[in-house]
Structure P
Amino acid sequence: MFRKLLIVTALLCVSLASQASVKWVHSFETGLKLAQAQNKLVIVDFYADWCGPCKLMDREVWSDEKVEAVSANFIAIKVDIDRSATVASRYSVKAIPEILILNAWGEKLHNTTGYRTVGQMESLLKSYPNDVTNINVALTSYFDNEKSLSAIESVGSAYAEKISTLKSTGQRSFLTQSNQFFSKGMKIAKKAKDEDKMNHFALLKIYNKLLIGQCKSVIKSVGKLKNLSGENEHFANYLLARACWNTGDKSSSELYAKKVEAYEGQSELKDKLKQDLLQ
């Protein structure tokens, strides 16, 4: 009796494993609403009933338990290009399978065209964070007022917070998004002839370079900025202290660190720099 129970249990496990599959949502708008509610990113698979590689991915990739497991961090949406031509047109889908990674408002973070293996798909999905709560909160405020510099900065900074924790495609996607928002802030500040705000957003973009280890570019970029004062000058000194330290120029780093410490205004950068240089 016990042996029969083991056999039945084993067969059940095999059966369940064979049924593993990504849990798809078949309404694009519903999928976005779910992503907003659950603070997740979105993966979209554009397909058609007549598409051979699409069917192959359904059998070999989307049904794989490793892909299914990592896809649980996303809201997964299936879009039939023949039945949802408007959505396909929105993202200029020209060939299928076309796989997109989107934020919860449908903004494209990444796309890839053609058949992808289990390993490729698992690696792609793992390169993105499990939780994007801070990004979604910032985007919610941003869409209430898309010209608000504080809202723009919040979104750019929310993406930037994840950069150093990500690798490969996910990191590049978040870096691009962060820089795009900071560039928008610079553009609005330039139109308003607000040089301090322009420099502030420029420094935030330079900080992103620091996050991905482009320290020589940090030093060069800071050197191109003009009329830095107050908080902007303080931020620039922090960036230079970090960048010089990381490039091995300890004497210059110590010089900029002293300037950071001498800043008289309220600042979290003083303690942050001490911690950063100890790492």
Structure Q
Amino acid sequence: MSPELLGPPVLFVKLSGSLITDKKRPETLRVEVTHRLARELVEIHRERPGRLVLGHGSGSFGHAAAARFGFDPARSARGQGRAVAAIQDAAARLHRHVAEALIAAGGAPYSIVPGSAFRVEAGNAVLVAPRLLGDVLDSGMVPVVFGDVVTDTERMATILSTEALFLTLVRHLLDSGRRVEGVVWLGETPGLFDSTGDLVRELDAKSATAISAEVSGASGVDVTGGMRLRLETVAQLSRLGVPSWIADGRSAESLRRLLSGAAEPCTFVRPAPIES
């Protein structure tokens, strides 16, 4: 495919659930953090219209509901309908907070609700409406996805993490001839730390996969895998030729500094070379 058909590269940014909520307190939004990030993201989108995809975790909303209603992801969701409904309801409430913050900041978020846009087939996430993401990007709005329950051909329903959603969307864009600039994962730490407490500045797919096997779960309630899942995801993205940055979203303008190439503390996961 010729370069002029590829279009501008698309940047993905995830706001972790632990960043925008207090995961140790059910349904507790970090209001100031959420609105500050919304303002920064809207300004960044103005500088790169049609080139930004946002996602956020479920934090103390969806994860807490899953724990409260005893949702067991290891077995079929048949018979767990009330838990599924409660998780969707809680995840939607948090998403409305994020969307409202983006609108208040002058942005135009377009909610891509996972339960309607995705399903899981044989353990793999599938985009039900393949033109949706490209159409939203081309419209100038900002697609926003979030961790939620989706239908599953084997288990009736399952919780699909933002990591799984991003990986599916990145693959879709690459398969459709678009370019992906990278994925920024904003959380509560400036990256990954080694056993001595030093920041790991750079990883590749192999080292990210190896470390993921040693990482413990997230702080608070998290039914999707926390940092372990993120490392597994960035390793897969690296193999697709897509870089990732694991960075601290608590510091004002940290994302802008990162995107400008400034020396912002983070863990960079470099892309693997793509064989021609």
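Hey, helix-only ellipticity at 222 nm (-39500 (n - 2.57) for each DSSP H run of 4 or more, over all residues; to 500) derived from one of P, Q reads -19500; which structure?
P
When you work out mean count of other Cβ atoms within 10 Å over residues 33-40 for each of the structures P, Q, which one comes out largest?
Q
Suppose you compute distance in nm of label points 7 Å out along Cα→Cβ at positions 145 and 169 for every structure in P, Q: which one lands on 0.6? Working shown, then result.
Values: P: 3.7; Q: 0.6.
Considering all the candidates, the number was obtained from Q.
When you work out FRET efficiency 1/(1 + (r/R0)^6) of positions 65 and 89 (r between Cβ atoms, R0 = 30 Å, to 0.05) for each of the structures P, Q, which one comes out largest?
By FRET efficiency 1/(1 + (r/R0)^6) of positions 65 and 89 (r between Cβ atoms, R0 = 30 Å, to 0.05), the leading structure of P, Q is Q.
The value -0.93, -1.10 for log10 I(q)/I(0) by the Debye sum over Cα atoms at q = 0.13, 0.15 Å⁻¹ was derived from one model only; which of P, Q is it? Spell out each step's value before the answer.
Numbers: P: -0.93, -1.10; Q: -0.84, -1.16.
Computed on structure P.
For FRET efficiency 1/(1 + (r/R0)^6) of positions 41 and 153 (r between Cβ atoms, R0 = 25 Å, to 0.05), the calculated result is 0.70, so let me know which of P, Q that is.
P
When relative contact order in percent (Cα under 8 Å, 6 or more apart) is calculated for each of the structures P, Q, which structure yields the highest value?
Numbers: P: 12; Q: 22.
Once relative contact order in percent (Cα under 8 Å, 6 or more apart) is tallied for P, Q, the winner is Q.
Computing distance in nm of label points 7 Å out along Cα→Cβ at positions 97 and 121 gives 3.6 for which of P, Q? Write down the numbers at each step before the final one.
On the way: P: 0.4; Q: 3.6.
Going label by label, the one that fits is Q.
Bear in mind these aren't lab numbers, they're just calculated from the coordinates by the rules spelled out. Given the structure is predicted, the values throughout are model-derived calculations rather than measurements. Cβ atoms are built from the backbone, for glycine too; each structure is taken alone.
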